[in-house]
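Visitor: Listed below are the structures to be examined.
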Structure 1
Amino acid sequence: MDYLNPVLLLPALGLLCALVYLFPARLRWVLLLVASYAFYFWIGKWAILVLMALTVLNYFLALAIERATPARAKTVLILGILLNVAALAFFKYGNVLSAQTGQAASFKLLLPLGMSFFTLQHIAYLVDVKKGLIPAERNLGIFAAFMAFFPKIASGPIERGRKLLPQLHQPKQVNSDEVLLGFRQVVFGLFKKVVIADRLALIVNQVFDNVGTYNGITILYSMLFLTFQIYLDFSGYTDIALGAARLMGIELTPNFKRPYLATDVAEFWNRWHLSFSTWLRDYIFYPLRRFLLQHHSAQALALVLPPLVTMLLSGAWHGVGWNFIAWGLYHAIFYIISLWVKDMRKLHPPRWPGLLKAVDILVNFLVVSAGWVIFRLDSFTQIKRLFSSISWANFINSPFRRNSFEFDFEFGLLFIVLVVVWEVLQEVTRGRLEIDKLPTGVRWLGYFLILLAITTLGVFDYTGNPFIYFKF
């Protein structure tokens, strides 16, 4: 996690940004490929061999799909999907399967960093080539840069070929305004991660790693902190990725749209991890739904099965363990309920829609927050024990507030309030509340205070707090 240190990160990005401007535009992909492979080797070591092997495999699979007859192209596509899924399953579930069969390996398989993300990108690319949405990429180097582009390689966004490949072929000229916006987004991402999310993690880890030690209100505000820790950790990474890419003249896909202001779980997934949720929608949910609607006997299943399968696959993709499957099932149930509620409200419109929307947002926030507990804890025993610790008998007794984490609690709560206020303002103004419209002096004072907060309040634990989505 050394690269999160602003003393190292910002100058490194500045140097790379300068090299981009000096490089001929038609060869910029070469610089991006070298930088991406160097970065991935630095943080992933041997995993670069897996990335390179799968890149070459999918490069030739796409060419074979494009050149084959429709029937044969379908066969090659299915083969390609199976090979990519098998490779991911081998690294992600190999240890579990070997342990269950009593044939544990003498060494432990490690999941290559970002493999869950670039596997989905490979599959989307092959499907899009098969559908004729994009041509198969002829330049192996550009295709490798498309897969390995360093800002997104570890945790996305999961980019589509039709968006990123043209930008590598015809990079745009980057001006000073783009540079400022890029650095600003990187700094904001750092602020979210090291100042807020990692400070919240100090309390979250203390409580959730010692289930049964704390009770009452301590559990409730730890659940609140967990909810915002996951969001700010991942959206902080996304901001850093999007900002760094902007410095290179590349536009990546935004991943978040104020998800905790969603009114139900269905809307939540239209606001949370957008590149992943749209991947699930386009390659799992819609195809399965269309298939079921084509069969009259399966019309009823078309309402239930697509969200159920999609959310279960989402859980399995996120991690190894029954808690992730349970988390996926949990979201599937509330997803189906939200669709049913929408249908009921069409028949019986509410009398006070504004008030009802506020209630829906609060209820959905509680539903999602409870879901993060399933996501965070490893066993059903721990989950049950944690929720049973919340009772009227011990609600007031909160020993956690009386220890050395008081400072972290106060600052964590303050930052959560600031985030909520900012996002509500963004929602009300439909995203038109722009920092650039602030007076120049106020704006630069804000930049200075954020950098000061990063250097003085940032939690730089290089071993304990990697980005949460790195492990997926």
Structure 2
Amino acid sequence: MKKSTAPEPAPLSSLGRRDFLKKSALASLALGSGMLTSRSLRASDIAPSSGPARNIIFMVSDGMSMGTFTMANQYRQWRDGQRSHWVQLYEQGLGRRALMDTASLNNLVTDSSAASSAWGCGQRINNGAVNVDPAGKPLTPILLLARAAGKGTGLVTTAAVTHATPAGFSANQDSRDDQTGIADQYLEREYDIILGGGLQFFDGAKRKDQRDLLAAFAQKGYAVTQSSAALREVPADQGKLLGVFASNHLPYELDRINDETLKATVPSLADMTRQALSRLNRQKNGFILQVEAARVDHAAHNNDIGGLLFDQLAFDDTIAVVAEFQKQNPDTLVFITTDHGNANPGLNNGPDGGKQTFSLLSQFKGTQEQLALNKEMDQPAIRERLRAVTGLDISEPHADMLYRHMREEYQVPYKRMNTVKGITGQIIADHVDIGWVGNSHTSDHVELFAMGPGSERVTPFIRNCDVFGVMVEATGIPRSI
């Protein structure tokens, strides 16, 4: 592949960002985005387009291995009688498909901050950093470039909004763990739409410095919301919006849909994306929006098939929302991808053609978080808890493995899997036949799909850092300020 010759993004210190961003505040036009719904896609849903991209929507299923992609499609076929919305885009040839090399600067196995920063600034950096090179030089993230070009900006995630993936499009930090500092940067940089979790990094009662960022955002003209109901009540013409719906990450989708209180208070990824798009589409110069299904990655780390599958399905529902928006706004460039694989789950034998596996999974009422296994439980209590949450009747020997492990009397050979959640994932795998290679990120090349103006620049094999060049060339925004 031809090596990228893109110039290096300008260092943050050259931006003069406080004065510049205030002078480039964006006007709104009441364009209205129409109703966005989730349904089966048709070829007519994606309109052809020419010319530059006015908008970019960058969708990330964090930690999605190929097995996750495949099982979500197969489960949707079993349950709904149709393929996943993502696969329908492939079937109907509505864009370009590529394999993406996900490595960071210092490791074949990237973390999320380095991966998102590669997209966000066009340069590979070390794991753990956010748009800062190994010499400590800040690199301009794409949402700042978009703001300087007069475009709207947005972040939607099921993680804390200050977490690694949204930060990779928007922040500069030596360490991704400084989420308080990232929240401070969001306030300073005044991105238009910020929706997800992470209340603890904005609430003065929860921050060590007691700084009340919620009030500070409100003073800058943001509508600040903390529930689904409050989000729905924000006026449609309110262009600046901060929504934080959990102290840290949002609940897993499987837990959310099985808890009436969570359903009433925490919006789905598709709901948040609708709200973001309806507001950003009023920006006269267009927008760049990142949308992340973060908890796919968290479930993979936990070997939690229920958490993984249903968050991937929620991401797929959001693809339908975005695809319909793209139909109505054909000058929109859409990317759908992941930052890296994780744990590489896969359906192995698939009893009864997979029907038995999917039937069992459909009975799950919660994730491993709902199991809350602890060493105070005896074997019958462990079995009962698994039965109540998953509907699975695990064996006495399996319950004894967990019982003894919690007392440090039992270990599995592969130390990565030697955790309560890792052993629980293997026990559940014995029933549903979905196995795991580990519980951490992998070096796999991953799926990248693009549709809309500029997607023709996507080559069949592409490095993560080269996607940045596709975005800036498609929109015509400058590579530096």
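FYI, it's all coordinate maths here, none of it is from the lab. Every value quoted in this text rests on a predicted model; they were computed, and no experiment measured them. Cβ atoms are built from the backbone, for glycine too; each structure is taken alone.
Visitor: Using the calculated result 7.4 for mean projected area of the Cα convex hull in nm², for residues 68-147 alone, pick out the matching structure from 1, 2.
Guide: This value belongs to structure 2.
Visitor: To which of 1, 2 does the computed value -22500 (helix-only ellipticity at 222 nm (-39500 (n - 2.57) for each DSSP H run of 4 or more, over all residues; to 500)) belong?
Guide: 1
Visitor: Follow-up. Once distance in nm of label points 7 Å out along Cα→Cβ at positions 308 and 332 is calculated for every structure in 1, 2, which label goes with the largest value?
Guide: On the way: 1: 0.7; 2: 3.0.
The structure with the largest value is 2.
Visitor: A value of 15 was derived for percent of Cα pairs over 44 Å apart; which structure in 1, 2 was it taken from?
Guide: Numbers: 1: 15; 2: 11.
It must be structure 1, since only it matches.
Visitor: Ok, one more. Work out which structure the value 4.0 belongs to, where mean projected area of the Cα convex hull in nm², for residues 324-379 alone was derived from one of 1, 2.
Guide: Details: 1: 4.0; 2: 8.3.
Structure of origin is 1.
Visitor: For which of the structures 1, 2 does the calculation of FRET efficiency 1/(1 + (r/R0)^6) of positions 172 and 220 (r between Cβ atoms, R0 = 41 Å, to 0.05) return 1.00? Walk me through the numbers before you get to the answer.
Guide: Numbers: 1: 0.30; 2: 1.00.
Answer by label: 2.
Visitor: Thinking only about mean projected area of the Cα convex hull in nm², for residues 348-419 alone, which of 1, 2 has the largest value?
Guide: Structure 1 gives the largest value of mean projected area of the Cα convex hull in nm², for residues 348-419 alone among 1, 2.
Visitor: Still on this model: Could you figure out which one of 1, 2 the value 27 for relative contact order in percent (Cα under 8 Å, 6 or more apart) was computed from?
Guide: 2
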